[in-house]
Structure I
């Protein structure tokens, strides 16, 4: 049963992290320092944006790749720290 307790704590930690990021994104426009921090988000080379008269399409390929690399590095470091 202890492994379920550990999994529960992990889910609570991930949930709190997501809530923190959500709040950070909500207040990013109101604080100039945070607005500049997330200014690159969605505007990288490789992001596809098509705007027509009655149609718009946006596919953030470059942003997805950058976030994937950043999150992979973050989870690698967290895993390395937890193994020590």
Structure II
């Protein structure tokens, strides 16, 4: 459930178009998607907070959170649950 929603948000925020729909849970994000720079991370965090009604603190953010689409979806699920 979260994986699909996070993939859609990520695709929209980064303007990945059809390429975004090919991302799987194992798809690497940080360092692999040139569109995912520091400003895009901030924008994506805001979009995740708004869409899922969660609060993400600076201390919650680490490179491992954005390692793969799956790790990001797991993080959102943990914050939302």
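Before moving on, here are some points about what is shown:
- Parent structure of the calculated result -1.03, -1.20, -1.22, -1.23, given that log10 I(q)/I(0) by the Debye sum over Cα atoms at q = 0.18, 0.23, 0.25, 0.26 Å⁻¹ is the read-out and I, II the choices: I
- Answer label among I, II for the case where helix-only ellipticity at 222 nm (-39500 (n - 2.57) for each DSSP H run of 4 or more, over all residues; to 500), calculated from the coordinates, equals -22000: I
- Identity of the structure behind 42 (criterion: relative contact order in percent (Cα under 8 Å, 6 or more apart), calculated), options I, II: II
No value in this document is a laboratory result; all are computed from the given coordinates. Just so you know, these numbers come straight off a predicted model, no measurement behind them.
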